[in-house]
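Down below are the structures I want you to see.
What follows draws every value from the coordinates through simple rules; no lab data is involved. In this text, all values refer to a predicted model and were calculated from it rather than measured experimentally. Cβ atoms are built from the backbone, for glycine too; each structure is taken alone.
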Structure P
Amino acid sequence: MSPDDSMCAFRAIEAVCACWDGQMDVSALDNDGYRLYPRHASALNNLGTLTKDVVEAKNYYRRALQLNPQHNRALFNLGNLLKSQGKKEEAVILLRDSIKYGPEFADAYSSLASLLAEQERLKEAEEVYKAGIENCPESSDLHNNYGVFLVDTGSPERAMSHYRQAILLSPAHHVAMVNLGRLHRSLGQNKEAEVWYKRALKVSRKAEILSPLGALYYNTARYEEALQVYREAAALQPSNKDIRLALAQVLAMMGRTKEAEKMTNHILNEDAACLECYRLLSAIYSKQELYAKALEAIEKALQLKPKDPKVISELFFTKGNQLREQNLLDKAFESYKRAVELNPDQAQAWMNMGGIEHIKGSYITARDYYEKALQLVPNSKLLKENLAKLDRLEKRFQEVQEKDQT
């Protein structure tokens with residue numbers, strides 16, 4: 001468990017906002033704007049963007065389209081509204097029409113393409129992005145959003161060029177900078193990632209930029225720098241649970257376990273269903289060699305009944321570790337067994353099961369578990385050493401048997 005350092009790129013927010021039509025003077029628009037412009041589609045579209053009532057907004061957009069069926073901004077706004085309500089097919093039709101009647105409106109391409117990607121219609125989505133870039137070559141957001149799509153579909157090199165193009169078109173595009181930093185991080189290029197995160201921070205010191213930089217520092221063992229960055233992020237967003245939890249993890253890793261424990265418990269007081277809080281508390285108590293308390297924390301995490309089998313597997317694995325520390329080997333074995341049942345790729349659990357059988361003298365069974373683990377991590381030096389120890393023990397046992405027979 002560590003602060004989030006995953007590839008989670010961001011699309012430009014403009015692509016999902018309701019779009020005001022600037023074709024008319026709306027300085028006097030208010031709730032009686034429709035009365036002022038009774039036959040003006042743009043007035044109705046703009047009223048739709050102003051209201052917080054979804055039903056009312058939908059009504060305004062539909063009225064606008066009754067007056068002007070080719071009003072590309074009303075088509076866009078209604079399409080996005082329906083998209084947010086899960087009415088995807090109708091949204092696709094409206095967004096396609098928005099592009100048809102307003103081919104130089106970049107946001108419509110981004111919105112349609114992201115919707116098609118959500119539906120796994122990847123070829124269509126890519127065609128929309130390409131058409132958008134061809135018709136709106138100066139749109140930095142389109143290049144950024146296409147880059148996100150390319151990362152998601154396994155083309156990081158192409159994504160990198162579009163992120164760079166977004167920044168070239170808009171030198172203050174901090175979203176593209178963060179995405180470029182995340183991409184470099186995912187490729188193991190930490191120096192380049194740090195450069196882009198810091199460049200984004202020169203544009204805007206936001207918590208969502210500080211957080212990936214803090215994760216980079218944490219995951220490269222630069223804990224003092226991670227601490228400073230996460231403290232700043234937490235000050236900017238004091239109600240953000242994930243940032244405070246990441247800060248607590250940094251404190252725990254630095255050996256400041258009392259501070260970490262206090263911060264984690266404070267988060268739990270706000271959110272009793274914080275599974276990661278219990279996992280962190282278990283790690284903190286384990287570091288303090290309070291294994292019974294560590295086990296109790298993991299039990300509480302399991303009681304939350306997470307749905308992801310891999311998460312449950314990790315919890316059983318951790319439970320096994322706490323039981324093993326208390327020398328409750330049979331119970332530890334059962335926990336490791338549950339872990340691999342839920343996630344057969346859990347190599348460490350296979351290895352620990354082998355270790356328990358090894359200690360108990362069940363060498364044949366231990367070998368089976370070690371070999372299953374080795375298939376998952378073929379370069380593990382520790383596994384190879386354990387198998388070599390088994391070889392020596394079995395050879396010695398065989399020599400004793402042969403000697404007894406003579």
Structure Q
Amino acid sequence: MTDETANRAGDAATTQAERRTFAVAAGAHALHDGYTDVLYVMLPVWQAEFGLSYAAVGALRAMFTGAMAGLQIPAGQLADRVGSATVLALGTALSGLGFGIAGASTGFAVLVVALLVGGIGSSTQHPVASALVARAYAGPRSLKAIGGYNFAGDVGKMLVPALAAAMMVVVPWRPTVVILGAAGLVAALAIALFTPRAFGGKPPAQAQATERTERATFAGAFTLLLGIGIIDSAVRMAFLTFMPFLLTGKGAGLPAIGIALTLVFAGGAAGKLACAYLGARIGVIGTVFLTEILTAFLIAAMLALPLEAAFVALPLLGIALNGTSSVLYGSVPDLVPAHRRTRAFGIFYTGTIGGGTVAPVIFGLAGDVLGLTLTLILIAGAALTTLPLAYLLRPAFVAKRRP
């Protein structure tokens with residue numbers, strides 16, 4: 001075998017390993033995000049089955065999301081110690097087990113345990129799977145790869161709840177939930193078997209020793225990126241909370257509001273993929289400026305547009321609302337040394353989820369005092385506060401492009 005033939009074979013093997021890693025990470029993202037959003041389908045069912053109060057329903061949701069958000073940083077640290085594939089597989093199995101327990105539940109207490117177990121399992125997905133993609137697609141390719149990974153999560157959000165609802169037309173809710181849990185166990189086995197060792201193990205000791213002397217590309221760059229991500233998530237979740245009330249005021253009924261949310265979510269899924277490619281062409285900072293300005297403009301425009309025109313604008317608003325997050329997540333590998341990325345992704349996802357959780361409460365208090373119109377103007381203005389942070393972040397990416 002000539003050297004050229006050997007090099008080609010090595011390149012082909014590397015490409016295949018990268019694709020397998022992406023498939024594992026994207027599949028895990030779709031399943032875990034689907035698990036998170038299928039709760040919207042199941043909570044009304046459980047309320048009717050067990051006679052739960054609205055407070056109990058909210059507590060069940062909080063059990064899952066709280067465990068998922070709060071344990072992402074420890075999950076990332078554990079992955080650095082024992083290997084990414086191992087932690088992701090165990091976490092996926094634990095999530096599946098949680099849904100299996102839910103299928104056998106006899107009341108509120110068992111559901112609490114089930115969703116707590118499921119949330120603990122799902123805490124592994126974001127920091128570990130995104131770091132897997134960043135490790136496999138090192139360098140400038142990571143932005144597009146992580147954009148595709150994020151798009152897979154939105155696909156799961158749409159498909160898994162729809163599949164669960166369709167199954168419950170044919171079979172009761174208990175077998176439906178057990179089947180979803182079994183899918184998690186099968187996925188865990190697939191993760192363990194198919195994740196390439198080159199990317200799914202612990203960071204190489206030699207690389208860690210070399211990179212422990214590295215600093216971030218630009219002092220405070222990751223903190224600035226995290227700040228932009230928190231604000232971006234806060235704006236998105238706050239607007240989605242108040243959008244139904246805005247549309248109701250324009251004369252929309254419940255079915256129309258459901259269609260409106262679908263339009264925004266579909267635009268958001270497309271936006272994550274499109275903005276990852278846009279970021280690779282015009283840069284992260286340019287993309288942030290474009291999407292945040294467009295977000296602020298369209299939120300303000302929604303106040304003045306008639307109902308029909310508002311529906312036309314919703315997919316574009318969805319692209320802008322979700323598109324920024326894709327380039328932000330994809331920029332983490334550019335600003336953090338490789339041995340710290342799993343933990344950094346854990347911090348980043350925890351911060352953005354936290355921002356999206358707190359924002360509806362804060363803007364809700366503002367809405368009680370100022371009214372809906374002024375609150376939506378404040379939300380639009382909040383989107384623009386990311387621009388000075390993005391400008392301050394610009395030197396980090398300029399330094400990264402230097403040879």
Structure R
Amino acid sequence: MKWSEILVRYGEISTKGKNRKQFINRLRDNIRYTFQDLSDVKIHPERDRMYLRSNDPAVMEQLIARLPKVFGIQSFSPVAECPTTLEDMKKLAVEIVSSIDFEGKTFKVNVKRSYKRFELETYDLNREIASHVLTTLPGMTVQMKDPDIELRVEVREESTYMMIDVIPAAAGLPVGSNGKALLLLSGGIDSPVAAFYMMKRGVRIEAIHFFSPPFTSEQSLGKVMELCEIISGFGGNVRLHIIPFTEIQQTIQQAVPENVTMTSTRRMMMKISDQVRKEVNALALVTGENLGQVASQTLESLAAINDVTTTPILRPLITFDKLDIIKIAEEIGTYETSIRPFEDCCTVFTPANPKTKPNVEKMNYYEAFTDFDEMIERAVKNREIHDFPKKKIADEFEDLL
């Protein structure tokens with residue numbers, strides 16, 4: 001089926017008042033950035049909807065496949081176009097309905113006649129198109145209320161437009177419309193899901209990952225980069241900060257008792273993250289922590305970790321069941337990447353019997369004997385930065401091969 005444009009419906013953006021244009025412009029920019037690898041995409045935003053166009057059928061198919069992941073879009077419909085004549089309308093209506101599973105379904109035609117000088121009234125045009133479709137494609141029955149298939153027809157002077165599918169999208173708010181936060185991205189199952197929920201509420205995400213070679217491998221780092229590529233597909237660019245963490249992590253093993261090394265590690269991560277957050281002008285830190293899931297995620301552990309910063313720490317998964325998090329990870333496409341068996345810096349140095357109720361005063365006492373500040377400054381200064389999505393560079397000689 002050849003589609004001429006895609007009609008995008010806003011959802012929650014439609015509830016906005018005087019600032020609605022800001023949200024629409026943000027969504028437009030996010031779509032433009034998300035599909036920068038596609039050529040010939042034209043975006044036409046309006047107050048209540050947005051239209052995407054391309055003359056390339058392959059590009060249209062890519063738009064249809066990838067738009068469901070873009071936040072700020074409630075739903076969308078591929079639209080086909082034909083000349084404004086009765087015969088052309090009938091022909092296109094049959095072509096659209098025959099492209100889907102129609103047998104045994106209920107059916108309705110809904111005509112909007114914007115071009116009032118057309119030869120038939122709205123009721124007569126409804127009847128003509130519906131009769132032709134039902135005669136040509138037997139097996140459907142007419143149902144005026146909540147039919148399985150509703151063919152929507154808009155008659156304009158220059159062309160007639162038809163749509164049949166209403167494809168649900170990610171909903172929420174456009175990424176970047178609600179500020180920026182820094183995500184602690186481990187490479188496990190939870191933190192990418194946390195990113196998903198924050199981005200759904202319009203928060204732009206930058207990510208920070210702690211890399212401890214040779215204890216953690218290049219494969220584990222590659223996994224994190226792949227997750228950033230997936231996350232960027234939700235409608236916003238993602239910048240990844242890779243922190244060299246080996247020196248600090250080895251020092252922690254010598255500086256504090258073994259059973260609180262994990263708590264101290266998390267505290268140092270928070271200190272580093274807070275420093276990077278200030279540099280990138282983010283307003284909060286985000287983690288995938290889930291209450292009681294592991295020793296470092298008890299209330300006592302979280303209180304000890306929070307003690308090193310006054311920055312808001314957002315934990316969107318704090319009350320989720322683990323099985324629910326796994327299900328969401330599968331739905332958003334991060335699960336298979338997250339479960340690859342490459343250890344991160346937290347799992348490599350996990351103590352045999354980690355303390356579940358660390359004392360804040362004791363943690364401050366243990367860490368006071370080591371000058372971590374200089375190491376933190378050095379780690380922040382020597383970090384690597386990568387941007388996602390990665391631009392796909394076309395082979396200049398592809399057409400010659």
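For mean count of other Cβ atoms within 10 Å over residues 263-270, find whichever of P, Q, R sits highest and give me its label.
Numbers: P: 16.1; Q: 20.5; R: 24.6.
Once mean count of other Cβ atoms within 10 Å over residues 263-270 is worked out for each structure, R has the highest.
If distance in nm of label points 7 Å out along Cα→Cβ at positions 167 and 375 is computed to be 4.4, which of P, Q, R is the source? Computed on structure P. Tell me which structure, out of P, Q, R, gives -30500 once helix-only ellipticity at 222 nm (-39500 (n - 2.57) for each DSSP H run of 4 or more, over all residues; to 500) is calculated. It must be structure Q, since only it matches. Can you say which of P, Q, R returns 83, 34, 33 when Cα extents along the principal axes in Å, for residues 127-366 alone is computed? Label of the originating structure: R. Here the criterion is relative contact order in percent (Cα under 8 Å, 6 or more apart), and among P, Q, R the highest value is seen for Q.
Between structures P, Q, R, the greatest calculated value of Cα Rg over 2.2 N^0.38 Å is seen in P.
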